[in-house]
Structure P
């Protein structure tokens, strides 16, 4: 069971770091771009420290398409929470429909 759960947990953690690296600076638009690029790279380092092991361990129990589908869905979940809680942006019905279609795609990727 741990072999199946560990990649998911690592992907969740990596996506939290990457979401902050890519979008966290949007609350600090008064900072020079070169500073936020360097800060984002620093944050992204920790994302890679989790993403690479997630894929390495995940590849023992999931195929590459399944790993990518999980990563995308986790990204959407993390980004949705981040967007609402950190950036104060609203999610609308069309966002939910689009996310649901991606979940449907993952459903088919996990079918034998």
Structure Q
């Protein structure tokens, strides 16, 4: 697979693509659903409740954190994760703005 030439695209296009890529895995959606449902920070519960291995969960958390959907804080020997509410709103607004564009009716 070739490299994406991100400099050819706008900041908005690159951001939407990064968000879509992260949200494109069902395990990450399950993790987000779980965190949202609990309405609190999640530490070790994800492995038990999602059913994936701890290293797999950690990798998915890393990807979600990289785009700013979640944030983590250290509590003892664990990292607890929750939705980054400010970024969550920004991401929702960015995706809504994009998805609310109206395509032309004169296509095909």
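Given a value of 1.8 for distance in nm of label points 7 Å out along Cα→Cβ at positions 66 and 90, calculated from one of P, Q, which structure does it belong to? The structure behind it is Q. Upon calculation of helix-only ellipticity at 222 nm (-39500 (n - 2.57) for each DSSP H run of 4 or more, over all residues; to 500) from the atomic coordinates, which of the structures P, Q produces -27500? Structure P accounts for this read-out. Each of P, Q could give relative contact order in percent (Cα under 8 Å, 6 or more apart), but the derived value 34 comes from P. Source structure of the calculated read-out (Rg/Rh (Cα atoms, Kirkwood Rh), 1.02) within P, Q: P.
The numbers here are math on the coordinates, done by the rules we state, and not lab data. Every value quoted in this text rests on a predicted model; they were computed, and no experiment measured them. Cβ atoms are built from the backbone, for glycine too; each structure is taken alone.
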